[in-house]
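Only the coordinates and a few stated rules stand behind these numbers; no lab work does. Because the structure is predicted, anything quoted here is derived from the model rather than measured. Cβ atoms are built from the backbone, for glycine too; each structure is taken alone.
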Structure P
Amino acid sequence: MKIAVIAACPFPWPRGTPLRTFRLAEALVKRGHEVHAITYHLGEDSESPFPIHRIENVSSYQKTSPGPSLRKLFKLNPALTRLTRILHQEIRFDVVHAVHYEGMMVAKSAVQDAPLVYDAHTTLAGELPDYFPGLLKPLLRAIGSKLDRSIPSAASHIVSVSETITKTLIRNGAVNPANIDTIANGVNYHLFTSEAPIEPDPKRIVFTGNDAPYQRLDLLLDGFAIALQTVPSLRLSIAGSASFESAKKRVKELKIGYATEVLDIPFDKQIDQLARASIAVTPRTVCDGLPQKLLNYMAAGKAIVACKGSSGPIENGVTGLTIPNDDPKAMAEAMLTLANDPKLAKSLGLAASLKAKSEYSWDAAAERIEEIYMRLLSEADQQPNSL
């Protein structure tokens, strides 16, 4: 099949949505399909097993962090729509795989004669309010809820990254239950294993990811500051491809710079930071999807501390520790529990690693998506005037 993957984001880029998009496209190529990624002008210069088509450079827009933008809405996305339309005229895609809401809006405008598969990574009602001041949150939640009902309904089929998203879209009437499948992320298990592994420090804690407000690095730092009062030898690494300005400011306010490093580094260096630590934390309190960092933590065999709002497949006391949302004291207690009991930390990490290896595979995810494509094309052949 000739597949267009529309990624309205920096691509490739080492964070959740771009990473899922790249790995699924890569797995589809391995299964024998012709994949074309259509994306913004931004992205890492790395080898790709499929062609990446970019819009013309917009020098005034260099934002790589997640979140809405008027420039994306009125300049980048129209350019992406034009490029998609031109490429479809040249290549004649069999299926269009649209990533996130902006990708779906582009696909709907650019292609009318091929099935559209919408890849749902979050809900706008859950995520949009995090990017704006408090007084606007209720309005943005209402707007997001309306968009959650309208935009996905244009898809021929929806692929959701989590059961939470699937249930939300069905409940709000955006999709018929027969037209949506939950297909979780995979994880490249081999990236986090080594023939000569580093011995992790039982007192070292790590967070990897971006510095978007929804990551709740303030909660992580507040909890770490509390834990330091009990065990001063604790150390924290915050690592990712981001400036982390607000996190650095909070570190200074809490006077914990002696025990905290905040690093803007590429993904391979983030893996090194992960290897050095025994404990990995996801402080996010609202996540309708499945954080890729969580699967990375599992594959790396880390003892995980996760707020319930982003705990995904973590089973408390079995594959990690889950704590209440917005509770820095509980965050501190969980960190201390693992730091003071290396045997427990190692046991939880091993269980998480085995779960990641057995249940989360990019190839398995691509196989299920391939089946959806084939079914849609078969239905289109039977009803040639339906598209």
Structure Q
Amino acid sequence: MLSVQQAESIILDLVQPLQDREIVNLETATGRILATSVSSKLDFPYWDNSAMDGYAVRFADVENCDRDRPAILEIVEEIPAGYKPQQTIKPRQAARIFTGAMIPEGADTIVIQEDTEKEGNKVKILSSPQPQEYVRKKGTFYQAGNPMLEEGIVITPADIAILATAQCTKLTVYRRPRVAIFSTGDELITPDMPLQPGQIVDSNQYALAAIVAENGGIPIKLGIVPDKRELLTETVSQAISQADIVLSTGGVSVGEYDYVEQILAELGGEIHIRSVAVKPGKPLTVASFANSCLYFGIPGNPVSALVSCWRFVQPALKKLSGVLGGWKPLFFKARSLQELRSNGKRETYVWGKLYLVDGCYEFEIAGGSHSSGNLINLAQTNGLALLPVGETGVSAGDEVLVMRVNY
């Protein structure tokens, strides 16, 4: 068996980021991976503008005023946001101005309205401001032509706002990875079928498709494949011909009906991993093909399938998608609220909930049986506590490393 770290290193070395690109509209760009850096021809702010409601003035006219000796200025214009000023502010003049509005020529400072009293077409300035106070200068936030967003980032809602204000309505992104998913086993049925004695509802295909979609991939669900060699060969061949990654669950153990590894070799796959010293999820088959498709054969037990996907497939999917770094799982030091146990023979992951309490992380183990077949207590799992090889337990109150799920 390989160590977890060896398996992780092999998998990430096998992955080559996608180079295929496509153009998308701003409205559909959230979550996509930017394939070219973005700059703008515009400065930000676009022009000098007011940060507050008040009066645009010349600082020289108001620098020594106070409530006892107010500066009295003539109001020559009102400037709402979206309006181009028509007047140049001359000595002893002011313009009524609102937040976001352009600063008129001649003015260099904003006096907030709370420090003024208006009388007809005059305004009293009751407090001397700082020079250029509440003036947002053109180009303060960004200068035209400089890099704005870098290649390889996941486009977030905040980035969408930046791109919109820069008038970038078409974006070049990497295409989304295609991930074929199927489950193997005569015992499996789909969730909409009546359950007969001895049968098992296939949850893996739906859970893995959700993880793929959550990480920006396109899940291609190929259904349930019975334990018949010819059908399995046909499905595997179809999957590797149309997908960048293939995920199959079941058929990778040492049972009489576990054909996957043999079929991969027959189809030209080079097998790099057969098992990993990890619990849950020891049976893990990883193979590569000449067309750059990467095949993951992961265990059929639902908890093992999810942990294998979180620990090994998700980093590969991130690297493949074109994300610039940050592929590996994130681990946090947390205080365990309960005792955690392991036999110490394999790197063990215990599932539960990771909380941030008063600036410190705490981990709460999921209740009930920690069996790889017990899918029920995975509900709302967001953390996997790590017990390294050779460590048989963590006492309640002690520190433990926790891998954040869905990062």
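Here are the numbers for this structure:
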read-out	value
Among P, Q, which structure scores highest (criterion: mean count of other Cβ atoms within 10 Å over residues 223-230)	P
Computed 0.55 for FRET efficiency 1/(1 + (r/R0)^6) of positions 87 and 375 (r between Cβ atoms, R0 = 25 Å, to 0.05) - originating structure among P, Q	P
Per Rg/Rh (Cα atoms, Kirkwood Rh), the highest-valued of structures P, Q	Q
When percent of Cα pairs over 21 Å apart, for residues 135-198 alone is computed for each of P, Q, the largest belongs to	Q
helix-only ellipticity at 222 nm (-39500 (n - 2.57) for each DSSP H run of 4 or more, over all residues; to 500) derived as -13000 - corresponding label from P, Q	P
